[in-house]
Structure I
């Protein structure tokens with residue numbers, strides 16, 4: 001009989017749509033359940049061995065793998081977060097340079113182009129301040145494309161009128177469109193689903209093996225076990241929170257774009 005296929009693309013959407021605290025809380029409960037199940041199995045193993053200690057290296061190996069996965073996923077999520085932050089700065093600089101060049105043009109192109117650029121930056125800030133919604137995001141992309149088409153048309157008019165800053169104006173327009181594409185890629189760049197799933201399974205498996213070892217040894221380090229579960233849960237929460245830039249406690253600051261908007265309004 002053929003095994004059912006798992007669509008990791010759907011699972012990836014599930015991880016992206018569920019808040020980090022909800023996933024971390026579920027993992028914490030799963031780790032507690034795994035620890036209890038492992039402890040129960042360890043006691044049965046001890047009874048089967050007539051009280052002899054059960055020697056196993058699986059606990060050390062699982063904890064090493066868990067530590068490696070926690071470090072790897074946290075580092076990757078932090079790198080992606082920093083990349084999104086740098087994209088905001090680069091996008092703000094590109095829009096600011098284009099706005100400066102537009103201010104040097106003659107009327108009526110100057111006022112029209114400056115207004116489009118202002119609305120473009122305002123839409124950037126407004127979209128980043130709201131929780132991700134597929135419909136809203138797709139409509140915003142359409143609006144961005146329309147604004148970029150207006151920019152191209154107005155720049156073409158300025159070039160036809162013989163502006164002396166033709167090269168700078170064209171280069172800054174290209175920088176705006178390029179930064180838009182780079183920022184879009186950075187916003188959609190998330191942790192691979194398989195890695196996140198492997199991290200969660202590793203956390204639960206480690207808790208189960210710890211409980212099994214404690215049950216086999218007829219010892220219960222409650223303080224150490226609780227601290228272990230809490231620490232792993234918080235690391236997973238922070239990692240997943242970094243992986244969800246549109247919501248949560250750790251978000252990408254839009255301060256560079258807001259400062260740019262304030263200068264445009266003056």
Structure II
């Protein structure tokens with residue numbers, strides 16, 4: 001049963017990757033069409049062999065770092081380049097349309113975002129909270145966590161959905177906070193336990209919050225290696241598949257609002273920190 005559920009979850013993850021690839025292809029085609037228009041207005045050639053060689057070399061380097069045969073990346077890029085040529089040669093009402101200057105109507109809103117970003121960078125990242133959390137006695141931290149999770153498990157139908165993982169040891173690790181928990185779901189509720197987890201999800205606190213609040217898809221977070229799954233992979237995929245089936249709308253409204261707002265704040269603050277570091281460098 002676990003094998004079938006893990007296979008179903010894996011296939012669902014493949015479908016989402018396929019969907020993302022098609023969406024990315026559409027974005028690349030639109031950008032290729034824009035590049036073609038720019039070339040025509042500038043009187044440049046539509047094909048640029050040097051640029052295409054650079055694209056192929058970059059794809060080969062990335063393929064090697066990702067453990068993918070460079071020949072596979074080269075075949076993919078040849079297909080994408082051929083599609084870009086076809087897209088740029090395609091007659092379109094937009095080809096005779098002059099390029100318009102960038103609109104300035106959003107200037108005030110962009111200034112507002114810049115101001116908000118400059119304020120958010122003063123919000124301390126989670127790793128700065130590590131010394132303060134370490135001062136809290138472990139039993140206090142565990143009681144708070146169990147109280148939060150208990151409200152989620154109290155939702156109708158949740159226990160029935162999670163029944164296949166009853167008795168299995170599952171772990172969560174917030175690496176930037178240096179915190180790790182191992183849970184066991186039992187007949188009388190959820191409890192924390194000592195010892196190693198059978199399957200462990202680890203990552204930064206912000207990404208764990210984005211996963212818990214469903215603001216970002218689990219497949220995206222794992223595919224981008226922002227979250228890591230170690231231990232029993234089959235069990236981990238089963239848990240991921242079960243979590244997708246949980247009725248999010250049946251969780252307490254206050255908890256959902258608090259979780260999503262907290263996750264958005266942490267995500268925006270992290271973006272502001274990275275943006276500031278990029279400018280400082």
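Each value in this text was obtained by applying a stated rule to the coordinates, not by laboratory testing. Just so we're clear, the structure is a prediction, and the values are computed from it rather than from any experiment. Cβ atoms are built from the backbone, for glycine too; each structure is taken alone.
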Structure from which 12.9 was derived, mean count of other Cβ atoms within 10 Å over residues 36-43, options I, II: II
Thinking of I, II, which structure, once Rg/Rh (Cα atoms, Kirkwood Rh) is computed, gives back 1.21? I
Starting from the value -28000: which structure in I, II was helix-only ellipticity at 222 nm (-39500 (n - 2.57) for each DSSP H run of 4 or more, over all residues; to 500) calculated from? I
Comparing relative contact order in percent (Cα under 8 Å, 6 or more apart) across I, II, which is largest? I
